[in-house]
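What follows is a group of structures, each given as structure tokens.
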Structure I
Amino acid sequence: MRLDTHVHFWHFDPVRDAWITPDMAALRRDFLPGDVWPLLHANHIDGCVAVQADQSEKETHFLLDQAAGNPFVKAVVGWVDLRAPDLSERLAYFSGFPKLRGFRHILQGEQPAFMLEKAFLNGVAQLPHFNFSYDILVYPRHLRAVLELVKKFEHQRFIIDHLAKPYIRRGLIRQWARDMRRIARHENVYCKVSGLTTEADWQGWKPADLTPYLDVGFEAFGPKRVCYGSDWPVCLLATTYERQRETVMGYVQRLSVSEQQAFCGGNANAFYFNTM
């Protein structure tokens, strides 16, 4: 099954979605499953993973409702307060939704130390008991803390979103690459090749700008722990769905056929559906 591991849905709310600033006018509208399905179908993709964009259980239920009404939405990465005193009860409740495969917090908006606080660590420690994965959304400045986090939980499935948003626009790579390689030594950590075009120059990026970062991601994690994702509709800030897909797929032509198949879906199936 070919999967796009990273799409978002929302009914646009200018207050709740204040992160969508005026220079992101393309995103200031509703984006729902019916909008992405033609793109997936045209690109021979069987399904997608819907990922939270708002930090509330209401968001989790919204995504689960979208998944329930659209069979091609194969999995949901929702939000739950990992620091809540009643977390075990909330995880037990959410374990009753088969399409809910994991959770995410917008760690890129927090200080790196946030993910190493006792309450957060206690929350992550409970996820394996309910077979939930964890998506890590960070900037490069968070990666040293990410390394400390994953060291503590060798049996927890983690996946880094968007290659940790490297500084492509500024051409910075050395420290990011060093940190990513260190994290990749932990085999329970996967990585999404997603969202890179919006880290480049929105108006003037070219495929060659992404190549050094893709080189690091594939070399560090290997062909069995990288997964394709579009970051639709956020990718529309810099390009079309088709062009970002063509750029990444052009890069992976250097892989064997079996490795390409793993990247396009096999690895994601292993990660989110526990066929590891």
Structure II
Amino acid sequence: MVALNNVDVEHVIGDTRDKNSIREAMRGCDTVFHTAAVVTYWKPKYPELMDVNVNGTQNVVEVCLEAGIEKLVHTSSVAALGYRTDGQLIDETTQYNWARTDGYRYSKHLSELAVLEGVSRSLNATIVNPSVIIGPRDAYVHGGQIVRDIKKGIIPAYVEGGMNIVGVKDVVAGHLAAATKGRSGERYILGGINLTHKEVFELAARVLNGRAPKIKAPTWGAKAIARTFDFIGTITRTQPWITSDLIAGIGKLNWYSIEKAKHELDYEPTSIEDSMKEAYEWYRGNNVL
């Protein structure tokens, strides 16, 4: 896989749905970072989401307990946290309140519950919740879609609401800190900077010499477009560029507090501008654009 090219590590191919392959991968390890997951907001992928993200996590927990692993760091997502309507920042105590039909978010919520069930059985496990990650080696272009599309100038409009974006190097540092400093059974938000969607696009355009959208689209219009793409995807059996689940949080300020990670993990995010530049250079050098 291009994301792991030139990385000096031992490679063991496995599948979280296969306990034997997990056992092989964990042999001789004292610490496990469980980062494997399917990331999609397309309804036909829901069975795979649940199988990999939920059942796979349950398998990882079981093998960790069986193997006597000293520490498990589970990579969740801010998607597993709820949203707020009172204007306050979302933190680790904000309970899940998205719809159960929202496949990716719900799968990450259930995977956290699987980890916490392991904690109740004496597993030493810490959960980390990264926000939208930007940086090199994003082979599937998840968070980096902002970088790619702004550089290409193909985002037609922006909408109300906001997000939190973070550099991948900061997320890596947060994982390492969670392994040594994170308390068992606790979750830590690994975020960066809170911005409106308009501010995110303008920042990326400024950093990358790209083009930010000037038109503000109504939320109802974006939802209508997403429903249209849902229908097209169903007919063509191809995952569309935008889906109703992807924009379920449209209009909301999905902004997060990182104070807990700062205080307990000594977490301190760095320049998101550098992460944007590094992401674009990696995409360009690896023909991902």
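Taken together, the values in this text are just the output of simple stated rules run on the coordinates, not laboratory data. From a predicted model like this one, the values you see are computed outputs, not experimental measurements. Cβ atoms are built from the backbone, for glycine too; each structure is taken alone.
Out of I, II, choose the structure whose coordinates give percent of Cα pairs over 23 Å apart equal to 50 when calculated.
I
Taking distance in nm of label points 7 Å out along Cα→Cβ at positions 18 and 202 as the quantity of interest, name the structure among I, II where it is greatest.
Values: I: 2.0; II: 5.1.
Across I, II, distance in nm of label points 7 Å out along Cα→Cβ at positions 18 and 202 peaks for II.
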Taking mean count of other Cβ atoms within 10 Å over residues 234-241 as the criterion, which structure among I, II has the greatest value? I
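Could you figure out which one of I, II the value 12.1, 39 for Rg and Dmax of the Cα atoms in Å, for residues 50-113 alone was computed from?
Working: I: 12.1, 39; II: 13.7, 44.
Going label by label, the one that fits is I.
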